[in-house]
Structure P
Amino acid sequence: MAKFDFDLIVIGSGFGGTMTALTIAHKMTPASLTAEQDKLSNLLKKDPKAEQQATKDQEQVVRTIASDLANAGKLPRILILERGTWWTTPVPTIQDPLIKTPGFLHDHNQPVQKWAAAENSHGLHDLLNRCLKSQNPNGLYDVSRFDSGVSVMRASGVGGGSLVYSNITVRPPDFIFQPWTGFDWKGQQDRYFELAKHAIGYGVVDAWLQDTAGNIPYTKTPTISAKAVNNGLSNISARTARLDPRWEASKPDNPTNPRLNKRHQLITSAQAESTPESWIDRARIFQDAIRNVNGVGHFGTVDSAINDLTPQRFKDDGTEDAPYDPLIPTNTPPIKEAAPPPFWKRAPINYCERQGRCNLGCLPGARHTLNKQLAAAALGKATDPHPIPQFLNIEIRALTEVDIITALPGGGYSINLKDQDEPLTSKRVILSAGCLGSNEIMLRCQKANSLPLQNVPVGVGFSANGDYIAFLENTPMPVNLTRGPMQTSVAHFFESNDPGVNRSFHIVEDLGIPRALSSAVGNGIPLAIGIMTGHLGTVLSAITGVITGAITGQTIDQEKDLAPEDAPKRVLSDDELTMNMMAITASGRDASNGVFSLKGDKLAVKRTDGKKFYEDDIYNKIEATLNGPGGLADQLMPDSQQQNPVTRGEFVNPFMSDLASTLGFKSVTSTHPLGGCGIGKDAHSGVVDEFGAVFGCPGLYIADASIIPTALGVNPSLTISALSLRIGEKIAAEMSTE
């Protein structure tokens, strides 16, 4: 009998949990099993449904070897626990035209829900009533509001934060890591960040295969293996896939990163008349405006974790030109291919259809959400004629929430589960429940004295990452917020090695609005601004729009090009409701001085300086970038400086406005919470060491946003992935010596 139920239990399935679990599974799989799995894979290519006896026999060989290795302790038994359900698209996609995925998950006893798919007010109703955890215990979005002036939105589902993030892979400047005590990349940061890009872009296993081949960072075009789940990162700025966006390509932001920095080319008016503009309006307008804002440094089209068909470049004679990124493999066959294979023999990919609803769930299935990698690893690909798990030693249990972790005498851990009587035991545990989840579990363990944490600073160092959202109304040019991925571009401000300058470091990104939310935003933002500025006409118009939208799902407009008596009323499209509005998000280096605590069984957080989170100075810096003289608002509305101050075009954050303060809900709205179980050099300065090991708790690790000890000032998914791959690599090395 095995001493423990499992060799490794991973709590959480987001970036931390997925990157560590799949790394360990890959590195701990014996070569003998890998060889037999490759034989089975080759047989399945010839016999996809495993109908021939040779294929059936080989599958049994693989399963027998895996079982024998696990029983002999040579193949770790890995369990991934997730408090939420699986989420997937309810409509056909290119890769899943028969919508097999929901039924496949159900057949494997996995609970599954579908994205809120309606692109109108019914979709908003579905979102608010089914997808919010406050309304549905198994909902996707979990919003926690604290009385210290901060609210946090996180995901609850298999795949964690990847289910609702904007697909942005942004590397923070190296100076961000300088204050981290006890942490040293040892010159390997380029390797881990490029490894993380590949792990998100193609898959964790494929990333490690490239690393083993010595091609991380890339020195040659990678050969993507059959074990890749996704089709690479994309720079999405064109209106549809494959269009040539005519990027202005400059040197990479990192010398070892072959991906060029791509920006919109500024062209003359004469060129504009003769050159078709293929860019998404929002991306083009944002990039053209941001380049002139004070303090801007690096900016351009962001690397997005989304499948897209590679743009084609052609010379004047119609022949194909060199690719934009010579070291990035193309996923699109050339248009003028001499003898293209029949379409049914090409590997299909789901690609971005510019629906602008990434945060609500990608209906075409193009986003690199981690549930895809987890399903392939533990269950197999639903669309394969005969699905075979990539790892026969991984089990995923959804709708399983952890209460307390207890250290066992002699080593190992017992995990008590909510609403379940029998605890689980494991030799090792990786806690990856996200910033709030991991802090809450660790604080409960500290309170119950189930782990030796009495002098460990659990909960110290929380950061809202300077998160900010704002809207600018009545732009003179149509922006069209509902087209494209949710975010296309990023701009860095005060990116300097000078500590006096980089304390103000922050980024600004464009933001799209899903059609299901456009009615609420198109009417709600004007209403809020009208009340704040005292413009009665704006208030009445917005109220009328809100009421009409509630009844019809749309807004009624009076045609203005006819005489009033002849003007019929027209129903506005969802696109038009936010047509002349720019939305942005920002992140920055806040003080990172929040402290979590437990009030009863509820998580609480306060700043050590007694201020509200929205009073952090980083928001003054962001405000200056957006609304200061020469700021983004002035660039987008060049005549705004001559307008009346009351009506001057300004970006407004509805959650941090005077109106929000009057109504009692003013707060920072953070989607990137960090810290609380930070990296330190010892148990006095942190909770974990640089490899995620909890001080004083052998075999217990944390790998998620909670270990990041300071604000990053950028979207954290890439950094979390890089750190977690490093942690998983170290744990696998430790396990291989036992």
Structure Q
Amino acid sequence: MTAKLSPEQNLSVSRISGLVLINALVFQEILSEHDKRVKPLQTALNDSNPISALSDQWKFILEKINYYPIFHVAREIIANATSNADVAESIKELGATAQRIVSLRAALRHDLMGRVYHRLLAEAKYLGTYYTSIPAATLLLKLALHPEKSVNWGDANTLRQFRIADLACGTGTLLMAAAESITDLYIRARAAKGDIIEHRMLQRALAEEIIHGYDVIPSALHLTASTLALRAPEIAFTKMNLFSLPLGGQERRLGSLEFLHDRQVAEIIDLFGSKTTAKQTTGSGEEAITHVKVPPLDLCVMNPPFTRSVGGNLLFGSLPDAERKNMQKRLSELIKKKKVLASSTAGLGSVFVATADKFIKTGGRIGLVLPKAVLSGVAWGKTRDLLKQKYRLEFIVASHDPARWNFSENTNLSEVLLVAVKETGRASSNDKPVISLNLWRNPTTTFEALAIHNAIPSGIPNLAEGQGSAQLSVGQTKAGEAISVRWGDLKKDPLWILPAAFAQTDLTRAAYHLMRGKLWLPGKRGVHRLPLCPLSSLGALGPDRRDIHDGFGLSQEPTAYPSFWGHDASAVFTLEQKPNKFLIPLVEAKPGRDLRKLEHLWPLAGKLLLAERLWLKTQRLVALHLTEPVLSNMWWTFAFKKLKKTEQLEKSLALWLNSTIALLILLASREETRGAWVDFKKPVLASLPVVNLADLSTHQLRILTACYDQIAGKALQPLPEMASDQLRATVDAAVAKALRLPDFSILRTLLAREPVVSLNRL
């Protein structure tokens, strides 16, 4: 029995069907220019029965020329369309649109239909499929396929052995960018030697040998195939290494992640017990194959799905609940059994990186579009460990453009581009630089992406020893700054966000030194030592919000368990606060959860609170001091070890944490979700460098507590206004006096301008 589609599903089917039709119409028009047997589009549109005319023409193309990926489904659609005047008129309108598209030749140079497809794909959130923008794909592939890499790009035989794959290729944007980059490298190398440029040979090699794509969405793969074919419509390709892999079903298939289990995906069993196969796209059709392999790769480039396993667990979210849970369980078992350096808590992206690693040659590269959390997220730690053990990171590209924190379409999540080379066991690579491109303007066109790439100089200042930064410009407009760090230094750090933490290199360099217990100021000579220690050496952080909800409910009446609930920027503007809610212990566990015991939670109450998450644009305080111990759902509680003068220490630490120095250190350790929306996880805060109060004299502590008492009940301004906030100037002056530091107000001025704080472009 055929399942009835919802109105939303019907709309999606109609939209994708229209896209398939217009794709075929465009391709017919292009093909007619290269093969006189194919009639121009206008001929069919002028026919008294345009549907029949197109059907006949597409049948001829399928039987005599091939191009199955483009024309088979399109012909099936019109063959089943209702024969009435409205449908015929709609086909004519699509044809007219196709002709306009063809007239704009620049639109056909890249994945145009993929752009449209991405806009129509309503399920992106649940599939985790955020498709790469064309400029980002161009920049990433230019970095990953640099002419200095040890490949003879002008040699045809060498190129035919080169292998590039995308294990989650979607409509092929990254693969198309790879094809463009290799074509450019080939032409430049051949022209430099005065050799003949064999365009047809190159395009056939790209489509039939070099490029490999894998995905679980057949319609997206069809568009990949058609875009590849459009690069050389005069060539009838005999095969393309594009594979549609099974997802779900009785065997709980995981798409490309099946390669974790085996280096090849074998035959599968469908829901009815019949053997089925994956499918390979060829020039003449889809061929059923019993095994799919990934060859040894010179480059794996991916924007993998990165739905996370928390917040409702949307892993494989496009599938029915029961099937999804079974797949999640199988994936978890597979990660554990194979001892994979990946965490599904971070999302499928982490698992895709580990899967790709199996196929990358020593000396090969991986190019990735990932959430910015990969640089500092606790859940992404295993992915960083994988790269530390087997690769050398070459490039980090981060957008500090408030208009577009992202490199993917259909999302506003903060993302980064990463390029790494596989260098297992090469200790000497520790001295090589990791280049961080911090973009002030995220490129919106291919031209801008190419200009940024061309602006990267050969020598880039080092963050630790150098001065200034490399300027990245597009024409007369500054597009960003570039800085480098030694790979050996970066991989020692548990977090990698620092080189990409700020748009302004002066702030990044100041944060670098602060993390190492030194105050460095732009334009000033020397550095000043700071008495810092990990926060965990002073005391302990309390329970997370899940534990609180598993042990308590909110009470309408006062109880013995006060709390500080929420983080309303319009209400929380003073350093000292009182409890605003009361808790009541749960009698029994909530459905699907374990009951947390009162005696395990309440002893972790504290009078000092640190923000768990912040919206930097509006919020004012990163730490609070409460009049009595509390638990909180939006703040980490902190309790000192049994030291003397605890209240004095609490006030001093609360003041320090709201100083510019502490805020700079904190933001250099953030997990950035969406620009100014940032998180601070418990393990990161535990290791956060803070002033070592145990090393301060009574006089120094008095300076800090006196300042606290002076301003505790006064309203601080939102963080973007810190440069003109006299109370913050008072806090910084007290910290400078207590620690015998020079005036560091320049850091407050720079931080107020930083895009992640102000949400304004530089």
Computing distance in nm of label points 7 Å out along Cα→Cβ at positions 507 and 611 for each of P, Q, which one ends up highest?
P
State the single structure among P, Q that was used to calculate volume of the Cα convex hull per residue in Å³, for residues 147-346 alone, giving 203.
P
If helix-only ellipticity at 222 nm (-39500 (n - 2.57) for each DSSP H run of 4 or more, over all residues; to 500) comes out at -11500 when worked out from the coordinates, which of P, Q was used?
Q
Supply the structure label, taken from P, Q, corresponding to relative contact order in percent (Cα under 8 Å, 6 or more apart) with the calculated value 21.
P
Cα extents along the principal axes in Å computed as 92, 66, 49: which structure among P, Q?
Q
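All of the numbers you see were taken from the coordinates with simple rules; none came from a lab. Since we're looking at a predicted model, the values are computed, not measured. Cβ atoms are built from the backbone, for glycine too; each structure is taken alone.
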